[in-house]
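Some structures are shown below for you to check.
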Structure 1
Amino acid sequence: MKTLPFTKMHGCGNDFIVLDGISHELPPLEPLAARLADRNFGIGADQLLVVRPAGTAAADFRMEIFNADGSQVEMCANGIRCCYKFLRDRGHTDADEIGVETLSGVVRPRWAGQDRVSVDMGRPILEPAKIPTRLGSGEGPVIDAPLTVAGEILKVSSVSMGNPHAVINVDDPERAELARLGPLVEQHPAFPNRVNVAFVTAVSRSRIRQRTWERGTGETLACGSG
């Protein structure tokens, strides 16, 4: 049986299995991701992260991201922070800022000291076709668009931060029917690539409370891009 070294990491409770594709030859990952992420019969995680050499001169490294169901996704903000910490811990870099190639482009995490990492996520993508979503039209933005789910009309706003999000304002996220509505919105035809779903309420102008249903994973403790 082949041994596969791994590291378990988390960002704000959003947890990952990290594999080193720089130092080790790895097997095909899509069928493996779901097995490893299974919390009963595998290691258990929200996502599987793989670090590899960059495939473009514009980046220093490449990060691949697989959800708990085995699907590959474009970007994960908590994941890229863990990726950078992993690269530093393993001696692959000592730079204070690096470029990481992802399916949504090159993202630049920075070392903030005391085991902290910040990341520039760039500007929000508001144009419906680029999110992508069939809600709204033209250049957007998509704000409080009506979405019929199981006979109920939800008001949904949508944005991409390298991966698609549906945002639903509620009075109390703790009382939101996340387990019922989350997968229905995630897989709604209005979102051709599926979507991460956030149930949020504004506490102040600088603070919100949120629960997140991540596509291909389910409820997570945090979402850095959402």
Structure 2
Amino acid sequence: MRIAVLNPKSEFSNELQAKLNNLGDITYTESRREYPIEELTKLVNGAEILAVDPDNLGGFEKAKEPLTKVMEALPNLKGLALSTTAYGWIDLGYCKKRKIPVSNVPGYSLESVAEHALALMLNLAKRIMVTDRKTREGRYQLEMGFELKGKTLGIIGLGNIGSRMAELAQGIGMKVISYNRSPRNKPGVEMVTLPELLRQADAISLHVTDSDEAKNMINNDSLSLSDEKRSDYC
């Protein structure tokens, strides 16, 4: 079986390389740079399994069209393996039409992403970045910020990462409410509608799939519902 991996070989341990070699003939890209379509199509020629990363396709925002063109050049393609949790950057309709199975990595970087989201929220609440920039410019000024304990966090998307974010927020004493497109039962988390979340939340953490459905979910109209709660931070 011919397998094309759109990641450099150097990113895989010897153990993982050995496992891949047991599956078939493996081809890797040389780097994470964006490849021209012609070059990428030639590189993956004859592949039956395509393991893809958006970097070689121009990133999340640009990857859909070039990836579809690459797949069109692979008549024997039997599977598409994504290196990401998100799958909004591929053409699922095209894959469904050709009956190409698609796999993703739903638990990828769960802890890292949730902790990063919490760090960004703490940064805003404590005005860390503002203070740092002013200090570097020789304009130090005490920025008080505010405490998150007792505040309400609204989580949009209560999947794996959103659920972990809820646990971290509860750990620092925040009340957590959430909106999810399908019902979820998470201890200590009150499920509400999206308008209710926007009206009640002091802070909002967005954890939804990159898809057409999610685009413009948060915009000027939806944020206008949170005007009464909004501070200097959004």
Structure 3
Amino acid sequence: MAKSPDTEGVERPVAAAERSLRILDAFAAEHRPLTLSDLADATGLFKSVILRYMISFEKLSYVRKLADGRYQLSVKAFQLGRAFENSLDQRELIEATMTQLRDSTGESVFLYVREGDNRMCLMGVDSPQSLRVSRKVGVHIPMDTTSISQVLRDFADGAPRGVAQAADLARYSVGAYDPLTSSISAPVFDRNGTLVGAIAVSGPIGRFDAESPENLAHIATMVQRLSSMLGFSDGA
């Protein structure tokens, strides 16, 4: 069947668009003003080619040229970033991950934040099982030795750099708040590496093994993916 003029070639990559995005990706990766040589190294394009794109980007306010000849992202790039940021429903992403954790572990999942000397339950997804851990949203509990409080303390200053394994971010506790329950918690970070809160999976000791390496790795990996969806990237 012959292709119509309107659709012919739609599936073929557009080289100019790909080059434009590769150049902009270089700025996103480096987080600093770049020279033509820097951009050439990052993209594999010739400096003469990049210069032509820079002229267009500068005209359209996506980059601006500094006095020393380097280039940095400008107002239009910032506006695109804000548009993307505003399009994300942070609560929806968090709830979706919490629901996935509830379904994969069979246990209740909570999001806690720190308020002074207390931890507050901000969100919760209860286990469907009759015997389960339950917390009222909005409840304040003094900071203690639970996995939740460990995370809120350990990552209060933001994301650590160069964590080799997701499980290294997880904390666990057994009987710390309730002698019959155990929990695994992991930190959620936003695009700036700021701690959003601690996501905790809690269940009865006899059913939920908080010391299991498999459980620690699974929960930490899921929460790490959530941080990525919120824009966090460990650039180490």
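Given a value of 1.25 for Cα Rg over 2.2 N^0.38 Å, calculated from one of 1, 2, 3, which structure does it belong to? Clearly, the read-out refers to 2.
As an exercise: Cα extents along the principal axes in Å, for residues 147-210 alone, calculated from one structure in 1, 2, 3, equals 30, 23, 21. Which structure is it?
Attributed to the structure labelled 2.
Here helix-only ellipticity at 222 nm (-39500 (n - 2.57) for each DSSP H run of 4 or more, over all residues; to 500) has been calculated and equals -4000, so which of 1, 2, 3 was it run on? Here the read-out was taken from 1.
Here, each number is a calculation from the coordinates, and none is a lab measurement. Keep in mind the model is a prediction, meaning the values are calculated, not measured.
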